[in-house]
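Once you scroll down, you'll see the structures, which are given as structure tokens.
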Structure 1
Amino acid sequence: MKLDKRTAVVTGGARGIGLAIVTRYLDEGARVAIADIDRAAAERAVAELKAARGSDAPVMAVALDVCDAASREAMIAAVEATLGPIDILVNNAAVFDMAPVLEVSEASYDKQFGVNVKGTFFTLQAVAARMVARGEGGKIINMASQAGRRGEALVSMYCASKAAVISLTQSCGLDLIKHRINVNGIAPGVVDTPMWDEVDALFARYEGRPPGEKKRLVGEAVPYGRMGRPEDHAGAAVFLASDDSDYVVAQTLNVDGGNWMS
């Protein structure tokens with residue numbers, strides 16, 4: 001019970017890695033808010049968790065558009081009123097798109113940087129302000145990506161946005177540790193989620209591959225021998241949210257089966 005009696009917010013927590021983290025946080029004794037732009041999906045996830053754990057399971061759904069200041073403030077107010085002050089924030093909400101450099105649109109750029117960078121930073125800022133005011137520290141975890149460690153010809157904007165997340169994790173971690181707020185990150189590799197089926201379809205389009213081939217190939221290339229699963233990332237998220245990581249500051253931990261070493 002490493003997170004006993006702590007309140008956590010997981011953005012984009014209704015599915016995939018976010019939901020795996022929510023589930024593990026509940027196992028570790030936390031009170032958890034699933035903050036998602038898809039409120040209905042968040043409510044379905046809460047209903048399933050309560051069905052499995054009992055109606056008194058300390059989990060709630062809350063709508064959140066990470067790009068909107070009013071939505072961020074409303075989310076924080078709702079969580080504080082229901083679960084208490086926020087001790088842990090997992091900035092997991094993100095979007096993906098890809099195209100050759102000459103075909104990248106401003107709309108695609110704006111959406112990816114809006115959600116992945118602006119949304120991550122200003123959600124962090126809003127929650128960190130409450131943590132500073134309380135004076136009890138806190139833990140903030142930004143979900144980056146192995147894509148942020150390198151360039152990819154078809155994924156320029158996503159790679160750049162996740163590189164920005166890693167950089168923000170470093171700068172925010174250095175600035176906020178004086179308040180005993182640890183800011184760290186997790187960089188997943190290729191993860192078998194519904195989003196990867198969409199990624200595979202895009203690779204099929206741009207690389208002329210049959211559907212499913214790119215997903216198979218990237219999974220086979222992982223040194224561990226398979227693609228990651230959402231639950232593979234939950235242990236790192238518990239560690240970075242717990243007292244065990246008190247002396248870990250401004251780091252981004254690769255959780256990718258050995259795909260990238262840095």
Structure 2
Amino acid sequence: MAHILQIDDPADPRVAAYRDIKERDLVGRQGLFIAEGETVLRAFARDAPERIESLLIDGKRADKLADLFAALPPATPVYSVGQAVLDAVAGFHLHRGVLAVGRKPAPLSPADLLAAAPARAVVLVLAGIANHDNLGGIYRNAAAFGAAGVILDSECCDPLYRKAIRVSVGAALSVPTARLAPGEDVMALLAAQGFEALALTPSATRTLAELVPSARTAVLLGAEGPGLSADLIARATAVGIPMASGFDSLNVATTSGVVLHHLRFAAR
């Protein structure tokens with residue numbers, strides 16, 4: 001059972017890791033991150049309780065969260081504060097009333113992520129996704145449709161940014177993730193592990209509905225606007241989702257959901 005400790009002073013050093021959340025999110029936390037909201041915290045406690053450093057909660061929520069506290073490692077501190085202290089520490093009004101500091105997992109290489117995937121697997125390869133809402137939505141879809149992992153290029157934003165975690169409903173904490181080094185050849189890595197690469201692009205002549213997926217499939221998604229590079233598209237199987245007249249593409253998070261749904265159920 002976690003230890004519940006009452007904090008009455010926003011300057012208390014025990015809650016220093018939670019101070020001025022928005023500003024510090026922009027510069028990083030030296031291997032730590034902030035998770036926000038009851039739904040996210042429940043996912044965190046379920047999937048990786050050993051990586052929770054501490055919780056900061058509005059004391060009025062303590063009774064409702066008793067089962068969550070019971071799932072934490074015994075020495076985990078839970079700092080209970082009033083709403084005014086919570087807002088002063090965070091630097092803004094925090095209506096969700098539940099925060100946690102977590103430790104980032106040890107880095108996973110793309111090669112190891114692919115090698116660990118099962119015989120039938122779908123992975124996502126993301127290029128230049130810099131919007132935290134989109135990234136969080138992609139992770140939510142990856143978890144919902146059972147993707148084996150997500151590989152990020154060096155230009156993607158951090159999936160453990162607070163907003164990305166929240167939009168993912170905690171999926172960013174559990175979906176296996178690896179990041180490519182600048183210049184690393186993801187297509188060679190995919191080929192070495194028997195993954196067919198599908199490049200989603202509006203310019204494709206082949207439609208997603210026509211696709212019969214391979215046992216191991218990698219879905220390549222680029223940022224809205226620039227999309228995937230010509231080189232990646234040329235080295236992959238280009239696939240598109242036909243649009244009604246006047247539209248050329250979907251939001252990238254929506255696209256990921258459509259593609260993952262098709263791959264999950266077309267393979268049956």
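Looking at mean projected area of the Cα convex hull in nm² over structures 1, 2, structure 2 comes out largest.
Name the one structure among 1, 2 that P(r) over Cα pairs in 5 Å bins from 0, in percent, for residues 64-103 alone of 5, 19, 29, 22, 17, 8, 0 was derived from. Only structure 2 yields this read-out. Between structures 1, 2, the greatest calculated value of FRET efficiency 1/(1 + (r/R0)^6) of positions 72 and 120 (r between Cβ atoms, R0 = 30 Å, to 0.05) is seen in 1.
Taking distance in nm of label points 7 Å out along Cα→Cβ at positions 16 and 56 from the coordinates of each of 1, 2, which one would give 1.3? Derived from 2, not from the others. -14000 is what came out when helix-only ellipticity at 222 nm (-39500 (n - 2.57) for each DSSP H run of 4 or more, over all residues; to 500) was calculated for one structure; which of 1, 2 is it? Structure of origin is 1.
Name the one structure among 1, 2 that mean count of other Cβ atoms within 10 Å over residues 8-15 of 27.4 was derived from. Label of the source structure: 1.
Values quoted throughout were computed directly from the atomic coordinates according to the rules given, and no laboratory measurement underlies them. Every value quoted in this text rests on a predicted model; they were computed, and no experiment measured them. Cβ atoms are built from the backbone, for glycine too; each structure is taken alone.
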